[in-house]
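What follows are several structures.
Every number in this text was worked out from the coordinates using simple rules, so none of it is lab data. Note that the structure is predicted; figures quoted are calculated from it, not measured. Cβ atoms are built from the backbone, for glycine too; each structure is taken alone.
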Structure P
Amino acid sequence: MQLPYRLEMALEKLYKAFYNDELDPENCCHCAVGNICDNVDAWKHLTDIHGSITLNYLGRLNQTMGKKINGYSPLELLSIEAVFLKACGYRLSSRNRLIKPAKIIDHEMMFKGLCAAIDYLCALDNVENVMELYKRFDLTAKRKGSVVV
C-alpha cells in the first residue's frame, strides 16, 4: 500500500519518537505535533491554548493563506495534538487550562496517545488505519499456522 508522503513522514517521526522515548505531551518540541514538525515549536503559536483546536489570529492567517508545515495545515496540526492529548488522558478545564491526567505519564498512556494520533492522521488522508492493518496481518498469519516474528 502506497501512503501519502506527509502521512509516511509523520508516521516515521512518531514511531521513532515513541520507541526512543522522545514523545512527551508536556514539551511542544516533543509532543505528537512537535515531532511531526521536526522538533520545532513554531506550531504552538497557532493557538493561545495548548490542546485547543481554536486558531488564534496568527493561526487563522496562516490557515487562510494555505500555509502548511510538513504538509499539514494549522487546523490539522491543532486537531492532531488535541486527539493525542485527549487519548493520553489530558483534558481542557472550563477555564481553558490543560489538566494533566497523572503526575507521571507512563508508557501505556503514551501508546494510547500515539495510536489515537495515528488513527487520526490516517483518517485525514482517507487511508485505512495502518495499526489495524498490522493487527489483521498478524491474525491472518496465526490462522494459517505461520509463525509471526
Structure Q
Amino acid sequence: MFNQLKKDLFEARKAKNAVKSNLLSTMIGEAQNIGKNAGNREPTNDEILGVVKKFLKAVDESITLLEKAGRDTSKEKEEKSILEGYQPKQLDENSLKKAIDEIVNSMSDKSVKMMGQVMNQLKEKYPNQFDGKMASALVKQALG
C-alpha cells in the first residue's frame, strides 16, 4: 500500500493535481514517521489504514465546521473522496448482519455477555471493513 501511495503521488504531481498531491504527500510523511519510530522501517498496511482513518476523521470534522460557517467545502470533499479510495471495501448492513449471524451461530453461548468475543472475531475476519457502531447494534440484536 505504501508503494501505491508513492505511485499515486507521482501521478498526481504529473497531472498537476495540487489537492491530491498535497494530501498524499502529507499522508506519506505521516506514515513514514510511524515506520521510522517503530524501528526505521516502512509502514505496514494497517498503519497506513490508520493514517487514512485519521485523515478521514479530520476531513469530516472540517466539512462539518465549514458547512456550519456557510463556507465552501469542495476541497475537503475532494480530499474525502481521495481518502475513501484507500479504504478497504466496506460491508453493507446485510453483509455485516450475515457475518455476525455466522459467528453467533458457531457459538454455544449466545448471551449478550459474548458481545466482546463476537466483535473480536468480526474484527479478525473483516479488519477495517465495517462501521463499528452499526456492528455493535447488530451484534446486540443477534445476541439479544
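Please compute distance in nm of label points 7 Å out along Cα→Cβ at positions 72 and 88 for structures P, Q and give me the label with the greatest value. Walk me through the numbers before you get to the answer.
Details: P: 1.3; Q: 3.8.
Structure Q comes out on top.
Matching task: 1.5 is the computed value of distance in nm of label points 7 Å out along Cα→Cβ at positions 32 and 48. Pick the structure from P, Q.
Here the read-out was taken from Q.
Could you figure out which one of P, Q the value -23500 for helix-only ellipticity at 222 nm (-39500 (n - 2.57) for each DSSP H run of 4 or more, over all residues; to 500) was computed from? Before the final figure, lay out each step's value.
On the way: P: -16000; Q: -23500.
Here the read-out was taken from Q.
I have 29, 19, 13 for semi-axes √(5λ) of the Cα gyration tensor in Å, calculated from one of the structures P, Q. Which structure is it? Display every interim value, and only then the final one.
Working: P: 29, 19, 13; Q: 35, 20, 13.
Only structure P yields this read-out.
One of P, Q was used to compute mean count of other Cβ atoms within 10 Å over residues 80-87, and the result was 15.9. Which label is that? Intermediate values should be presented prior to the final figure.
Numbers: P: 23.4; Q: 15.9.
The read-out comes from structure Q.
Can you spot which of P, Q the value 3, 15, 26, 26, 17, 9, 3, 1 was calculated from, given it is P(r) over Cα pairs in 5 Å bins from 0, in percent, for residues 24-111 alone? Don't jump to the answer; show the numbers that get you there.
On the way: P: 3, 15, 26, 26, 17, 9, 3, 1; Q: 3, 12, 15, 14, 13, 12, 12, 10, 6, 2, 0.
The structure behind it is P.
Please state which of the structures P, Q yields 4.1 when distance in nm of label points 7 Å out along Cα→Cβ at positions 40 and 64 is computed from it.
On the way: P: 2.4; Q: 4.1.
Structure Q accounts for this read-out.
Work out the source of 1.9 here, i.e. which of P, Q gives that when distance in nm of label points 7 Å out along Cα→Cβ at positions 8 and 128 is computed.
Values: P: 1.9; Q: 1.0.
Considering all the candidates, the number was obtained from P.
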